[in-house]
Structure I
Amino acid sequence: MKAHLLYGEKTADVNLPESVELLEMKPLQPVDDPFRAVEEALDHPIESPPLTELAKGKKNACIVISDITRPVPNKIILPPLLKTLEQSGIPRDNITILIATGMHRPNLGSELEYMVGRDIMDHYQIVNHYCRKSEEYRKIDEIEGAPIEINNRYLDADLKILTGLIEPHFYAGYSGGRKAILPGISSFKTMKFMHSYEMIDHPNVTNCLLEGNPFHEYGIRVAELMGVDFILNVVINKEREIAGVFAGHYDKAHVAGCRLVREHSVVELKERVDLVITSGGGFPLDATFYQISKALICAMDILEKGGTIVVACECREGLGSAEFCGILESVCSFQEFSKKYGDPGDFVIDQWCVQNIYQALDHAGEVYVYSSGLTGDEVKNIGAAKVDDLQATVDRLLKERHRAVVVPEGPYVVGMVRDKTRERRF
């Protein structure tokens, strides 16, 4: 068979014998009319009054959207949402679109146009969240001594709306819903707690698990404290077409979407394998190696100790931020990382993804990276090996590793070993 690994805006293709098990999303039909599906979801939400009813009498609104690292179909979901707010009496000038950058860089210019389209970019107030600017947020509570600080524009809005994409997430269980707030529009101090070494090391901070997951549960707690009037989340299929629209109550509508994601994105395995061939998820997710931690963790979860991972990732923007690169340069192993960054007092931005990368490298015997955006030295310094011929590398490894799987969609598909799956409750 030929596997088409998502790679940038194209695919990296590799021929594989039939003995290699293919892990992919189950087929999910797109909605017939995406715009109409969004309109219907706004009119008939889950466990919530219609958006028109919620918007009546409100002076202003804040709509939180994901940043460019998430393939959210904003050009489809935002127009009906904005139209509904304006028809309900909220002036266009009083609507703020807030980009939940978390600790990522702002999205401006051509990136912003790519995300929302020229018309929305030109006619609505769109602002980026800056987690390090103290004037941007204020404290609303504490969790275990850590300050919970949230963006002022959201806190001050009469009508608070979250949008996003529901997909597997290696910390929160699933993206979307409450995650738009925490970490999306939280301060650096708040995210020091949410992305601490201890939090990321928690066994229940993992893909496709909500119950008992502290990352998820803290997110729900903060959402309840601040208030969320309405969410508009979507689920997409492997072709990135809208396959489900979930609007309404911030938790119940989100959970309904999570159920659909679990049905088509989780694949059960009888046992761990000794070779995982995967991808970084394609653009925009694989723009930097920073985000490849998600693919590596997914691979690690189904890999025997000492097994091999091959990951195809374009990384058109290189490794990632200066902070991320600095951490990679400062340590050479998971043990060194744990010693240096395990202390909360030594927390630095982007350390959580480095933590995951070194966890995967420590678990695997070998990790091979196929990437046009990274140099051999960059990959070697991480502790992996860069390959230029993906097919030849896979052919060689299959002679040594006989229990192999291929995951063309990378972190968008979550493999679970069957005995572990029984332990997971939704």
Structure II
Amino acid sequence: MKLALTTMGTWGDVMPFLALARGLEAAGHDITVATVVDFENRVRDMGFSYVPIRFSFHEYVHSDDCKASLGGSITATRRHQRNFFNSRRQMLEDAWRAVQGAEGVIFNPVAFPTYHMAVKRKIPCIMASVSPWLSPTREFPYMFVTSHHLGGFLNRLTYAFHRLGTNSERKIIDEWCRQTVKTKPPGPFMNYLRLNGRPIPILYFYSPTLVPTPSDWPETTRVCGYAYLEPETPWQAPPELESFLRRGATPVYVGFGSMVGTDPKEMGRIVTSALQQAGERAVVSTGWGAIAEPHVAPESLFFIDAIPHDWIFPRVKAVVHHAGSGTVWTGLRYGKPTVACPIAVDHWFWARRIHRLGAGPPHLSQRPLKNFTAEKLAQRIRTAVHDRGMTQRAEALSRELAKENGVGNAVRFIEEQLQPRH
């Protein structure tokens, strides 16, 4: 079957789709991947047919408005959203090209207007996400409203806010539906989770070990486990890093991935001071710019711009990160106690989940930055490193995660859902 996979976002949003694409290809399906230009080379290197979505999330998150938005500026947040919306029409035109000839389409929530493409072409569609924020449930609330339990009725009610988010783009989508897709535009507060009176199949790329499947979800919603892309060639570490790892005690890891910092220099100072206060050696990843390396870094720290998590995590004794879904999974996959430092989107949900599972201390939010102090971070690092029970729980989770086959489960679910309905 010819399948189009459409995903927009950072590497954490794209990588599970590429792992899924590899699994679907192995099962005999013909795959086209449409994603942002940041990952064009990765898609092409894997040999998939590629349709570029002409938008760079790297440039988008490095904009001044994005940084100010993360710092709490309402005005910057509005400008930031407007800039995204202004680029939306081009993204939709590109995604529309990707589904031509497809017999089914799988898309992530950022690409939710793909729904209209599937309706127009009369092909099945499946939505896939790395976090459980789409399907209404009594067990936990819509994570963009709160991550605190509100009680069953209110928890489920909060999912109505999902429609507010999609409705904010209604004008752009209306024009695009009329002019490009030639189909009826959506009505106010349209429910993108239902099609022809039935729930849209939803696939979740996270582990049911970390978040058990709610009892009130329909059969068309499936938690498959994390879809992980195994490296095809071993990563070659710089000799300086190898030397650093050999010459002292096992370090911790600190890095915030593709998140950008509102003040990278201050974050670099906080991280450096916290590690010195905790008495720990560390490998620090500066990532997309969340952490700036100090002008003179202590010998106990090794700074590097980027490093594969599956290479470094087995070599450290604890991990400190932003609590993105994929990074959470990778840290626990290797049995590492985790210090979660959330900054945006679903991070707070996963940060609280880590603590609830006993695999890390209470989280330390990066917003506002003035509350993210070296003293608080040092205390959490000491807890993660020295609390033996915490390490044991992380190791127990690792053994459970090793039993899961996220890609295989996802492929089976997709093939079930793509069967003709009578």
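Where a number appears in this text, it was derived from the coordinates with a stated rule and is not lab data. Note that this is a predicted model, so its numbers are computed, not measured. Cβ atoms are built from the backbone, for glycine too; each structure is taken alone.
Please state which of the structures I, II yields 61, 38, 32 when Cα extents along the principal axes in Å, for residues 194-409 alone is computed from it. Before the final figure, lay out each step's value.
Numbers: I: 52, 41, 33; II: 61, 38, 32.
Among I, II, the structure yielding 61, 38, 32 for Cα extents along the principal axes in Å, for residues 194-409 alone is II.
One of I, II was used to calculate helix-only ellipticity at 222 nm (-39500 (n - 2.57) for each DSSP H run of 4 or more, over all residues; to 500), giving -9500; which? The correct label is I.
Among candidates I, II, the computation of relative contact order in percent (Cα under 8 Å, 6 or more apart) that gave 21 used structure I.
Out of I, II, choose the structure whose coordinates give distance in nm of label points 7 Å out along Cα→Cβ at positions 106 and 210 equal to 1.8 when calculated.
Details: I: 3.5; II: 1.8.
Working through the options, I get structure II.
Distance in nm of label points 7 Å out along Cα→Cβ at positions 218 and 266 computed as 4.7: which structure among I, II? Mind dumping the intermediate values first?
Values: I: 2.4; II: 4.7.
Answer by label: II.
One of I, II was used to calculate distance in nm of label points 7 Å out along Cα→Cβ at positions 50 and 338, giving 5.7; which?
On the way: I: 5.7; II: 2.9.
Structure I accounts for this read-out.
When FRET efficiency 1/(1 + (r/R0)^6) of positions 18 and 146 (r between Cβ atoms, R0 = 41 Å, to 0.05) is calculated for each of the structures I, II, the largest result comes from II.
Please state which of the structures I, II yields 91 when volume of the Cα convex hull per residue in Å³, for residues 330-401 alone is computed from it.
On the way: I: 91; II: 75.
Going label by label, the one that fits is I.
In terms of mean count of other Cβ atoms within 10 Å over residues 26-33, the structure with the greatest value among I, II is II.
Computing Cα Rg over 2.2 N^0.38 Å, for residues 186-289 alone across structures I, II gives 1.27 for structure I.
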